[in-house]
Structure 1
Amino acid sequence: METIAGIKRFMDDNADGMIELQELLTSIPALAPENNGDGELKKANALKDWLIKRGFDNIDVYNAPDKRVTSGVRPSIVVTVQGLEKQAIWIMAHLDVVPPGDLSAWNTNPWQCVKKGSKLFGRGCEDNQQGLTSAVFAALYFVENNITPRYTIKLLFVADEENGSTYGVNWLIENTDLFNKEDYVIIPDGGDKNGVNIEIAEKNILWLRFHVLGKQAHGSRPDTGNNTYLASCDLALRINDFENKFNKTDSLFSPDYSTFQPTKHESNVEGVNIIPGEDIFYVDCRIIPTYTIEDVYAEVNKQCKIVEDKYGVKISYTSLQESESQQTSKDSKIVEILSSAIKKAHNQDTQCIGIGGGTVAGDLRRIGIDCAVWSTLDNIAHQPNEYCLIDNMVKDAVTLAVIFI
């Protein structure tokens, strides 16, 4: 089909432009205050300027108030290209990234997009600038060629995805009328190396912070204290064992079971010979939708009481993030549209899956909007030496453009 051939030529001809956009975006760290950053404003402004220079003329910015950042706002950008039909299809990516972590583990500067062969290295190059860039150039095909797309294109680049979306999509849901339940959403923020998996469901997410209070003592006199580190270890192991308690499986997901992983642990005492009287640790729970978060809370409360009685400590906990998501039907229109585009563009058949990670799809599904999470990527998000394959970026831009012809 000549139109698809034309789209492919356009994307191949603009591969260097995609790399240049990646270079721009990577050079501006967009870290949340939780990660000792100052938000997304500088990156959002740079992206907006780039979009205007390339001919996009319908751009809106929505600023969520956040006193923790210098600007006082966390911006999200909406770009509209009017289509022949009233039906709108959103393509959503996020502006923020995670910290680089151990710099010694990087072979390049994480805040510089470095091209090595077929790959672009840098923090954010895959998560989520690959999807963002593919979306931009899919829309650019229609803008630069003066072609009206079939559906109205809505590009949405949100803030705060990496830390729960309080200042991103959730703020937009609560404070704007952007979203219509008749609209469809594609989120290029998860996928597989072949670009054939369409994510239609997510595990329920629960992040917990545990605060254990006991009695500090000398390391040689545990009989005079209440060792909170020991209590924390016991509780962490008990929660990890929830994988045996909440043991139902769902083949839609990989892994197909619920996970309960102790992760972060805060510093307690400075000396080896001090029994700590206070301890703080965190747990990341990813729960298949067969179980509710309330089910997990009930078991957490039970185990906290057991550990309190065993060690003579007091335990409190708070939720840092919790999310229960609905499932998009395998037979939904957005899955059909996306699957058809992948077949037309690349002659590939698709399959529907669920994931353990959280995306903005979960927030939108809860208000009744059908979402499909999809991309072609190597899944190295949040790792040192994060990279994007240039061919994947170009390929996905083709797929996204084919949706609108």
Structure 2
Amino acid sequence: MTIAPLRPEARTASPAFPWAGLVALAVATFLSISGEVLPTGLLPEMSADLGVSESEVGLLVSVFAFTVVLTSTGLTHLTRRLARHRLVVGLIVVLAISAALTAIAPTYELVVASRVLGGLAHGVFWAVGGAYAGHLVPREQVGRALAVALSGGTLAFVLGVPLGTALGQALGWRAAFAVLAAAMALGALLVWRLLPPVAGAPRRVQAGAGGEADAGAARVESSEPRPETASIGTAHRPAPSVLGIVLSCLVTMVFMVGHYSFFTYIAPYLTRSSGLPESALSGALFAFGIAGAVGLLMVGLFLGRRPRVSVPIGMGVVAAAVAAMVFFEGRPTPSLVAFVVWGVMFGALPPLLQTRMLQVAPSRLRDIASAFYTTGFNAGIGGGALIGALVLDGPGLDALPVLYVGTAVVVLVGVVATDRLLARRSARG
């Protein structure tokens, strides 16, 4: 396929690496993730105020996530022709409204309704946001761009959930959601000012188009590596395919089921099973988040260059760290060390998994691939929180980390198996 040359002004208008735009996306990601998982740090406070059990409060995470699962792909398709920039800003505004409604909702049922509204916006935001970072850079910089754009997710654990937990313990959980709503409104303004515009669904660019097609779409199409010119770093990478998208999304979903079956209820586990004082809970969550930031930095420096190797290693470290928390149960100090190690690798795994998915996704399908990835990711979050609630009410709190370890081992095997399958198909093609 011949690509029409870009006009000079299109080339000079695009910086080598769009730091400002990617940082704006990181801010939006931080706020979005903070809104989704904030209840995990406020289970006791919300349970007492709303008159429901802690497992029912945990299900608020499931409600949010399952809304994403059921609506993200359809809404992404319906909005595919809208200007991406305006869409992202509008989605953050809706998230702000959802958080404000949660803060003032007098009953559990109305809190659920506000979470549904947030889930509608969150799903489209993640589908569009992940692809947005990919549209801003050439394929070889996708891992680096995602590490920056998705750093907000890790920072949500560093600052969002811990600060929300501390604020909720001091002033009440409603104040935590009110502050989040105000921050989202400011975040929408920041994204509006700093994020460069890109086109909607990318179109194939034909020769002789006269430069009418969007420059960002042309760059995405032209970034597909050709077999005869692939570099050494991409020579053994599976060729982009729909099967690669499907398998990557399935692996991500299963991993997130295991993670959120445990992490949704991490507050009661740390205080009751690990023996951590309640006053130290927000500090422990800060430590987990800072560790996640270290993991994210590792992605940007070296792990992101070879996600096919980094993902299995990360899964193995996560399984070992959570198993250590079980082994050291009742001993706060070694349990906290294992918790921090878990945090390092969990900070690295989401951007690695999405990088892995985008590397095997055809350029023309990046938006829809990101929508399916978002669906799988949030199906894992919602399913994990739901399964965790059932385990919490059944076998009990101490069974949750055991479930997570088993899931991580299954995912480790699945990652290795799917990579080999895709590589063989690529070699035959």
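Here Rg and Dmax of the Cα atoms in Å, for residues 49-144 alone has been calculated and equals 15.7, 51, so which of 1, 2 was it run on? Intermediate results must be reported in sequence, preceding the final value.
On the way: 1: 16.4, 51; 2: 15.7, 51.
Label of the originating structure: 2.
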For relative contact order in percent (Cα under 8 Å, 6 or more apart), find whichever of 1, 2 sits highest and give me its label. 2
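Work out FRET efficiency 1/(1 + (r/R0)^6) of positions 41 and 305 (r between Cβ atoms, R0 = 35 Å, to 0.05) for each of structures 1, 2, then name the structure with the largest result.
On the way: 1: 0.15; 2: 0.55.
Greatest value across 1, 2: structure 2.
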For -24500 (helix-only ellipticity at 222 nm (-39500 (n - 2.57) for each DSSP H run of 4 or more, over all residues; to 500), calculated) the corresponding structure among 1, 2: 2
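For distance in nm of label points 7 Å out along Cα→Cβ at positions 89 and 273, which structure out of 1, 2 has the highest calculated value? Walk me through the numbers before you get to the answer.
Numbers: 1: 7.0; 2: 4.6.
When distance in nm of label points 7 Å out along Cα→Cβ at positions 89 and 273 is calculated for 1, 2, structure 1 comes out on top.
Could you figure out which one of 1, 2 the value 40 for percent of Cα pairs over 16 Å apart, for residues 153-192 alone was computed from? It would help to have the intermediate numbers written out before the result.
Details: 1: 44; 2: 40.
Considering all the candidates, the number was obtained from 2.
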Entry that produces 36 once percent of Cα pairs over 31 Å apart is calculated, selected from 1, 2: 2
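Rule-based calculations on the coordinates, nothing more; no lab input. Quick caveat, the model's predicted, so the values are computed rather than measured. Cβ atoms are built from the backbone, for glycine too; each structure is taken alone.
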